[in-house]
Structures are given as C-alpha cells and as structure tokens.
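There are structures below to look over.
Laboratory data are not the source of any read-out in this text; all were calculated from the coordinates shown. Predicted model, so just to flag it, every value in this text is computed and none were measured. Cβ atoms are built from the backbone, for glycine too; each structure is taken alone.
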Structure P
Amino acid sequence: MPVPDHIDAAIIEQLPTGPGVYYFIDKNGAILYVGKSIHIKQRVLSHFYASGKDSKEKKLAFATHDIRFTKTAGELSALLLESREIKQHNPIFNRRLRRYRKLHSWQLNEDSERLSPTLVAAQWPPVPGKQLYGLYRSRSQANSVLRDLANTHHLCRKVLGLEKSSRGCFNLQLKRCRGACVDNESLTSHNRRLRQALASHDALVWPYPNAIALRELPTAALLVFHRYYFLGHATDMPGAQALLAEPDPQLLDLDSYRILLRFLGGNTPSERIVLLPAAKRHLPTLAL
C-alpha cells in the first residue's frame, strides 16, 4: 500500500535519511506511535508498505495525519530516546510498557555456613556497597531464574531453599546436583559455585572499571556513560573527559540501562568504546 492520500507528500519528502526517532500523529495532534531507525524515511515508508498485509499497520496508516521526527547522533541515542518517549506519551499503537512498582533481588545470607539466597526488596539504582544479585519484577520471576540457575550449574535445590526434603533433592535424582544435600559436596564448594552462578547471571553489572565514551555513527559524536548515568555529549576526547570533571549526570531508568548494556554487549566494535579515567566526584542519585 502506498502512502495514504490524506498524508501530504511534503511530509514524507522532509523526512531525513539518518538515525533518529519518528512520531505518527493523528488529526488532533496526539501521538499514535513512536519508533526509531537508523534510516528514518525508509523505516516510515516500510510502515505504509506493510499496511497492505498487516491490519494493525493499516489502522495506523489511516489514523496518521502528520509525521514528525527528532534526529539523533546514532542508533544508541535513538534507542534511548525512543524508550523515554514511549514511557512519556504511552502511544496507543506501541506495546504497553510495564511499570516497575516493586523490584526484588537475591541476597546471600553471610551469617551462615550454608549460603542460601533470600529474596529482598530492591530499588533502582542499586544501593552502593550492598551486594545484591539480579533485579526482578516479581517473586515468581526471581524464583524461576533461581531454578534455572540450579539446573544449569548443578546446584542443590534443597540448599537453595527451593524444596524441602529429608533426603536428597530432586536434582540429585536427575544428576543435576553434586550432592551438597547428602554431604557428597562440601558447603564451601557449593557456596563458591553459587556465588559464581549468581554473579554470571547478573546482567546489570557495569562491565567497565570506570566511565566510557561511545563513538556514535555516522556522526562520530561521543556519548559518555558511567555506570547508571549518562554524563552528556562531546565532540572530542578532551570534551568527554571534561564531563568527568564537572558532571551533570542523568540517571538512566532501568529499561534504558538495559538497552545500553545490550548495545555494548552486541555487535558494537571495541574501537568505538573508549575507557575514561574515574569521575572526579561522586555521582548523585538523581531521578531522570
């Protein structure tokens, strides 16, 4: 399906070919849909081509009367902006985002010879100096992850508190437990493997010793991040380092931080990531 007749051709012509975020607007000025792309014009047109086969795209096409956009320095900037804009405007054609009212993490009981994880209330960003593992929307999600870790790392479900038994745990019967429940494995060994399993699973750990500058393409602008904070944009390395001396940080929300970590852990070439020295002062906890 081509662009609907009620959408002015000039609206399509003025769309940029670079990265950014685009907005489908209805006749009353309300935002119907927010999307991102490294090629805005091409992505917008793809919605209209898809509307010939997809009923949702067809409804979006006929409801749209204007298309606006915000250009960004690159793909990551577009991803982060899209996430913020969807939360702010809650467009009816975007998937509804879950709100994080209560968060949970696993904490190990360090006062016992037998380490067992306890589910505790957590917050974003994590409290400095408090060793917690993972961040979950519900108790059931946290328990599901712990069961998966027990199976993958051959941990004892009885020691972990996932089941009660006077004998060996169920995983022992399936040969997925090394026998801590029947004294075939020492608690010292099990405790060590439990720590390793939880640490390897905790995907929210900042993977760098300090701040980084990420070079965006195609603009070569530098985005500076330190753990859960976005420190700002820079055009060169002296400018990026200056942001560390007097940072005006923005706290990334949980979803944005996960987007950043996935981007850094994906196909981003290492030469685009520059390690920076430690920030000159403590970064406060701010709400974005």
Structure Q
Amino acid sequence: MTGSRNAMLMGLMAVALWSTVATAFKMALSLISVDVLVALACLMSTSILVAAAWWRGHLRLVFHEIRRKPLLYVALGLINPILYYSILLRAYDLLPAQQAQTINYTWAITLSLLAIPVLGQRLALRDWLAVILGYFGVVVIATQGRFEFGAIASPLGLALALASTLLWAGFWLANTRLKVEGSVSLTAMFLAASPAAIALLWWRFPAELSLKGLLAASYVGAFEMGITFLLWSAALKQAENVSRVANLIFLAPLLSLVLIQAVLGETIHVATLIGFACIVPAVIFQQRAT
C-alpha cells in the first residue's frame, strides 16, 4: 500500500510540475530566443539525468549504450531533445499558450496514424472515429470555433505544433525498439545530443544573457525534460495499478490552462475548452487501444 501511495504522490508531483511548463515556455521565450532556450534547457536536463544515473549506479550502462550504438543515439538525441523542442518552442512562440499546449497533447492520436505505415497496423472504425474527434478538437481550438482559415492565429504556428506531435510520435516508436530501461536510454540520448546543444549555444549565444533568462531556461530543462521525467518514471514503476497513475497525466493540460490565465493573463477561450473536451477522450481511447 505504501508503494501505491508513493506512486500516486510522485505522479501528482510530476503532473503539477508539467502543468507549469506551458507558462514557463512563454515566459522564457519573452527573455531569450528559441535556440538559446533549447540549448540551455537541454544542457540543464542532461546534467540532471547524468547525476541521477550516477546516483543510481547506471552511468556505466549509459556509456555502454552510447558505445554500442553511437550513431543511433546521436540521431535520436538530435531528434529529441534538439529538433523536437526547437519545433515545439517555435510553435509556442507563434501561438497562444492555450492553443499550443492543448494541440501538443494529440501526439497519441498521431502515434496511432503513424503506426499504420511504420508497424503495419490497421485501425478499426472506432479508432478512426477517435482520430476524427481528436482532430476536430484541433480545428475548434485553432479557429476559435469559427471554422475559418483566417481565424487561425498563426498558420505556421499551427503547422509547427502538429509537426511536433508527428516528430514525438516517430521518436516514441523508434525508442520502443531499443529494449533498454527508459531512464538509461533517455540519458544516453541527451548526453549524445550535448555537443549539438553546445554548438547551438555557441552559435546563437547572445551578447548579454540576463539572470532571469538563464533561470527560465534552467527551469524548463529541470521540470520539462529532467526531474519530472524521473518522478514520472519512478511513479509508473512503483504503481500497483499503472493505469491509475498514467491517467493523472490528463490533469496537466487542465491545470496548465488555469496557470496560463492566472500568470500569463490569457483569457481562456470557450473554443479551447470545447476542443480540449474532444481531444482528451480521443487520446484516452487511443492509449487504451494500444
């Protein structure tokens, strides 16, 4: 029973931290550029993941994985965190936070579509209905319920937000083939991507970087990519009922909307709530079907 309580507690902590990320993204982007934010956040997260691996005695496994498949881990590291967060953060830079963060949750629906050509899977009629419901929610959010192309705040931002779900879904499919513990493979990817992050930082580093900008990037790295993943991974491992913990993740976008309005001052549009009400059931159905 203690393990179950600990799992729920860690799961709730992870969800609480993830719910702050959309607000943190927008605040950080008001201080530094996308490229600098990606680079600094990746390096912060890598430091946390490496420290955690060392503490758990897994650092040797991490280096063994990199030596075993160096090109693979470099490629995956360039996809996530470098490319994925570069695209996602540019979407946040162009769209209201409420739109970008809600659309980002459709990656599970994208995953089911990507599994058709990649894994040769077939979708049943119920799966297609879930896909239609989920993307109908995206249209409602993007057009604020007006169903007009001109109502989209930023067509490029919308395209980037949807592209980020495709990239994440593809990354997830590739990651499942590694047959390695999640924290070990993720640490190996971030470590392999560190030279690219350093190069990006060197190329785009501003003449002056404020303390606020540095702290904002560090927060994103710690609580979007680093500490929160470790909490979530530990929660799933200790859970007696994994689905109960996994379903907590759907609290994150709802809590995030509250913070977006309270901290960023964005008025939450009714269309966002309607779209959210379409996307979440569709995602839940897709996760149960896989």
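Using relative contact order in percent (Cα under 8 Å, 6 or more apart) for the comparison, can you identify which of P, Q gives the largest number?
Values: P: 13; Q: 44.
Going through P, Q one by one, relative contact order in percent (Cα under 8 Å, 6 or more apart) is largest in Q.
Same structure again: If helix-only ellipticity at 222 nm (-39500 (n - 2.57) for each DSSP H run of 4 or more, over all residues; to 500) comes out at -24000 when worked out from the coordinates, which of P, Q was used?
Numbers: P: -9500; Q: -24000.
Source structure for this number: Q.
Additional query: When you work out mean count of other Cβ atoms within 10 Å over residues 26-33 for each of the structures P, Q, which one comes out largest?
Evaluating mean count of other Cβ atoms within 10 Å over residues 26-33 on every structure, the highest lands on Q.
For the read-out mean count of other Cβ atoms within 10 Å over residues 82-89, a value of 21.5 was computed from one structure; give its label from P, Q.
Q
The value 1.08 for Rg/Rh (Cα atoms, Kirkwood Rh) was derived from one model only; which of P, Q is it?
Considering all the candidates, the number was obtained from P.
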